[in-house]
Structure 1
Amino acid sequence: MTFEEKINGMIKDAMKAREKDRLEALRSIKAGILNEKTKEGAVDVIPDEVFVNMLQKMVKQRDDSAKIYTEQNRPELAEKEIIEAEVIREFLPKPLPVEEVEVIIKQVIAEMSAQGMKDMGKVMGKVTPLLSGKADSKAVAELVKKLLTQ
């Protein structure tokens, strides 16, 4: 069963259960899938990495919107964005614990014989594909920086 078929089934279930917020989040995922499928050079079935990246962007957009709504004293809109972000997170793989991320980064640093901050770009270039979808890229960058300056 493809992601699209799974989402379509969940949309039907949300409609039957009259779950408005969940339905909106699922429809936005479906819209994202359709956007990916209509891009130039796209294939009929979206690869897992593309799907995960799309979902991560959607969660980040909703988190940013919720933050802005909270700052502007619009709690009802912030709550809607938070609920949608939680629904979308259900489809993301569980993030790796910080300890495992640190082990992976240390292995890459050792393999590359990285020596300080001058090698951060090289290390990030190797670490990013390994941890894509498994850890927050901002946290990974901070951890790489910390480990390279020790």
Structure 2
Amino acid sequence: MLKIGILSDTHGTVHPQIVELINDCDIALHAGDIVDIEVLQKLNPKQEVLAVRGNNDYHITHLDDVEVLNLPGGKIVIEHGHRHGHYEPSHESLRKSYPDAKVIIYGHTHRQVIDKTKTPWVINPGAAGGIRNYDGAKCLMLTINSQKEWGIETHIFD
């Protein structure tokens, strides 16, 4: 089994329970608006941290705008999402950009979304920090038990 912790929009702080959850995962994925690189330094999953640059991260020059993770059973694409609609990124635009992905992860809106209506799935973990987190810091856990068995759990912390 592979556990992947997914977070976004920390804006300089990350909820301590999210750090604890992420550090119990195999892989951590951050979908941008990190703002302070120290946030990424707190994330210590068993294998790796992949993060992308959000619209508030242009000062973090070593990050790319898009990351791709190839896994058994499919590909995960991570981007911040702001290039697919400023206020509300278009799921259709994301799907059109990455048609061969199994899951597309974006941030930007600070709202948690799980759209599994068609493939690729389009998901947003919500804000993991204290800014505009809409009633609690949020993240997602993607669990891969086999090539065909992928599941998503939501996590919300006060």
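Any read-out appearing in this document is the output of simple, stated calculations on the displayed coordinates, not a laboratory observation. Treat the numbers as computed from the prediction; the structure is a model and nothing was measured. Cβ atoms are built from the backbone, for glycine too; each structure is taken alone.
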Structure from which 0.20 was derived, FRET efficiency 1/(1 + (r/R0)^6) of positions 44 and 140 (r between Cβ atoms, R0 = 25 Å, to 0.05), options 1, 2: 1
Which of 1, 2 leads on distance in nm of label points 7 Å out along Cα→Cβ at positions 28 and 68, largest value: 2
One of 1, 2 was used to calculate relative contact order in percent (Cα under 8 Å, 6 or more apart), giving 25; which? 2
Upon calculation of Cα extents along the principal axes in Å from the atomic coordinates, which of the structures 1, 2 produces 34, 34, 32? 2
Parent structure of the calculated result 1.25, given that Cα Rg over 2.2 N^0.38 Å, for residues 36-83 alone is the read-out and 1, 2 the choices: 2
Thinking only about distance in nm of label points 7 Å out along Cα→Cβ at positions 12 and 60, which of 1, 2 has the largest value? 1
Assuming 13.4, 35 is Rg and Dmax of the Cα atoms in Å, for residues 20-99 alone as calculated from a single structure, say which of 1, 2 it is. 2
helix-only ellipticity at 222 nm (-39500 (n - 2.57) for each DSSP H run of 4 or more, over all residues; to 500) was computed and gave -25000; which structure, 1, 2, did it come from? 1
Taking distance in nm of label points 7 Å out along Cα→Cβ at positions 4 and 108 as the quantity of interest, name the structure among 1, 2 where it is greatest. 1
For FRET efficiency 1/(1 + (r/R0)^6) of positions 52 and 116 (r between Cβ atoms, R0 = 25 Å, to 0.05) computed as 0.70, the structure of 1, 2 it came from: 2
